[in-house]
Structure I
Amino acid sequence: MSWLERLRSGLERTRRGLLGGLEAALSGERRIDQRLLEEIEASLIAADVGVETTQAIIAELGQRLAGGRLRDAEALIPLLKELLIEQLAGAEGALALRQDGQPTVYLILGVNGSGKTTTIAKLARRFRELGKERIIFAAADTFRAAAMEQLGIWAERVGAELIKHCPGADPGAVAYDAVDHALSSGGEVVLIDTAGRLQTKFNLMEELKKIDRVVTKRLGRPIDERLLVLDATTGQNALSQAEKFNEAIPLTGLILTKLDSTAKGGAIFPIYRELRLPIKLIGVGEGAEDLQEFRAAEFVEALLPGGSGDGA
């Protein structure tokens, strides 16, 4: 199965919610009028596309309607695709991977249940495919012994080295030791797992800042990627999480997981609209192949398949 096919399958719930409303709105020989635009607006909001994004799209449709550039209701689907892609302009971003002999360091952040640890494993497999042989996991979630054990299991499966301390140890020390080990032994990629944090807990966010500081000091440069893993099933609630994390540690990008488990996949639009952070990866399943680079045109095509032309 190709990635686009997996993406379409993964976005089925979101697509069904969106297209269900749109198909009803566009059924029959509908005349393009204000009532039809209101029905389209309701469908977009129901798919968690967000009020501001929806208003921008409806305003553009209204302008084209007033200018007589829309011929019939069938022309709206390709035009909607065009406008949705425009809303994601600049959202794509490549993952950092150093070529200067220094280790590429990833700090992986997120609340409990977002999928951080499995994302780390999938990233490790991706780097393996790219020829990276020395991959190091840092078990900086020292509050839960189970988290350290889970990361250890994944390290064995993907052939990564595991740096860990005893439960309750200083997470900053674990991260420091992992980076120090990479620098001294030729490690190529370091993936730092952190505790699943409630973004409203001041002391925990301060601890993340400490991890960032000590690793930056040891590297002599900023961490290459500070990525926040977001659970798509939380919809636009993920936006508040991202805002808090970004305030604590300036993020370099987002990873949106579990798109296959929700009808709220449209939340990617307001999240990007508000944060303007690149969406590095999206996930639509448990397999390593189900986590791929985000491409706006692919995402919208999977969300609204069919249609051609621009309707203008």
Structure II
Amino acid sequence: MNTMPGADHLGLSLHNLLTRWGTGPFALLVLAAVVAAAIWYLQSVWALSAKGRTWSRTRTTSFLTGLVLVDLALQSPVATFTMRYFEAHMIQHLLLMVTAPPLLAMGAPMTLALQTSGRRTKVRLLRVLNSRPFKWWSHPIPTAGIYYFAMFAFFLTSAVEVAMSHMWLMDVVNIAFLIASMHFWWPIVGVDLIPHWPMTHGMKMISLLIGVPIESFLALALLSTTRSVASMYSVSGTHAGAGILWVGAEAFTFLALIPIFIQWIRFEGRRTARIDAELDASYEAAGSALTPIRTDERRAGIDT
């Protein structure tokens, strides 16, 4: 078994919770990627500001917070404790699949890239977004299927044991989970341009609510098991991790409904304002068209 140094003697203490940050190649690569993404995002925001254009602080805060959560999941003591505690594994799972991806999506990184990149880069990005492979890859049904049922394939089979016995494989699985989750959350809570398969706000809410019974079933399956999910975990730890999954996943799912509902209200407000403006314009046009007729009628009355 390829484990982290000192993982066999890792005790649950405040000192270890604060100091056991990963310093291996993968952990440092994650840190470098997170810092690079943050620098790119802030530089892009400053570039917009230099052009006299504003960028929402809420988007910036959401994106940077999402990056911090990714680093916490893959480099902080949370990642270190996954080698011994299934509870930590579930916290890592929630960070990578339920909390960080929607925050990154609400940061609208694609919109920012399209507004700040050069013409050549912008053309390439739009070409990818409008391509046929991306169209089929972004279909909401297989996207939701992969997101929800990948957890079953991982936690209810021997996949956990195999992955945790080979940390390089676990690292690959974590990155795959993160990418799949970003792909799932992007059209649901994000504000970026989605050229294919646009979802109404009602459908976005339904997509999230469908996951409530699915995640509950997975949690119940883990709670009812009489053996640990993997040899490095205890049965009690497996049950505790299942409880964390159940409570955390459902809580964050309902929290995710809030930005969708707010976006829905703003969308309806803009549509109502647009309809009112069109009606006002049509009334003004109709009044302008009647003015010459009324003038002619008044003249006719004077002549008479």
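Couple of notes before you dig in:
- Cα Rg over 2.2 N^0.38 Å, for residues 119-270 alone derived as 1.23 - corresponding label from I, II: II
- Which of I, II yields -15500 [helix-only ellipticity at 222 nm (-39500 (n - 2.57) for each DSSP H run of 4 or more, over all residues; to 500), calculated]: I
- FRET efficiency 1/(1 + (r/R0)^6) of positions 79 and 231 (r between Cβ atoms, R0 = 30 Å, to 0.05) - highest-scoring structure of I, II: II
- Here mean count of other Cβ atoms within 10 Å over residues 135-142 was derived from just one of the structures I, II, and that gives 12.9; the source is II.
- Value 31, 16, 8, calculated as Cα extents along the principal axes in Å, for residues 63-102 alone, assigned to which of I, II: II
- Value 21.5, 70, calculated as Rg and Dmax of the Cα atoms in Å, assigned to which of I, II: I
- Each of the structures I, II was assessed by relative contact order in percent (Cα under 8 Å, 6 or more apart); the largest value belongs to I.
- Taking FRET efficiency 1/(1 + (r/R0)^6) of positions 23 and 143 (r between Cβ atoms, R0 = 41 Å, to 0.05) as the criterion, the top structure among I, II is II, with the largest value.
Rule-based calculations on the coordinates, nothing more; no lab input. Predicted, not measured: the structure shown is a model, and the values here were computed from it. Cβ atoms are built from the backbone, for glycine too; each structure is taken alone.
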